[in-house]
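Nothing in this text is a laboratory measurement; each read-out follows from the coordinates by a stated rule. All values derive from a computational prediction rather than experimental measurement.
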Structure I
Amino acid sequence: MNDSKAPEWLLKASDRIIEHMNEDHSNSIVSTLNAQHDIKDKNAKMEKLEVNGYFALSNQKLYFLEFEQVCNSAEEYKEELINHAKKYRSYEL
């Protein structure tokens, strides 16, 4: 599915970012979901990216995990993900 609202850089980087986060940094997704939605699910996965955050799949429901900034590049996206990891470390399960 091609989301015409998403900028080109995000469409190009989405699969790589999602795969990397789900394989190598799932603890950050889990802790952010816990912090922002009070949902404790060690199996939560990054599903779909937006410029201002991303959707995580937990128990067959999507939850939006919001960034503090709107991103304009893959580099900015990475910075926001790192910010989440640091900010929500205490919410890890």
Structure II
Amino acid sequence: MIGIVATLNIKEGSGADFEAVAKQLVEKVNANEDGVVYYDLYKENETTYVFLERYKDQEAQDAHGKTDYFRALGAEMGAFMAGAPEIKVLAAV
């Protein structure tokens, strides 16, 4: 199992728009990716969001990043971001 903690800082005042796009991504990932054990979005504060992700294996994680919807919705979310996301990759024990 592979765990991912992706922290995204967004531009002030863009939370509602960011959430609308990010929720679409969560729905599509959970509906279409068999290798995803867990994928959800959390809000730390008004400008910080965290995706918590768990994949069965590296193949599932790689496939996730190659989906058309991830690429399209990721690009949409990028318009609201205040910088590059902080990505932590964790191995299950």
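Name the one structure among I, II that helix-only ellipticity at 222 nm (-39500 (n - 2.57) for each DSSP H run of 4 or more, over all residues; to 500) of -13000 was derived from.
Going label by label, the one that fits is II.
For Kirkwood radius over Cα pairs in Å, for residues 29-68 alone, which structure out of I, II has the highest calculated value?
II
Given a computed value of 29 for relative contact order in percent (Cα under 8 Å, 6 or more apart), which structure among I, II does it belong to?
Answer for the origin of the read-out: I.
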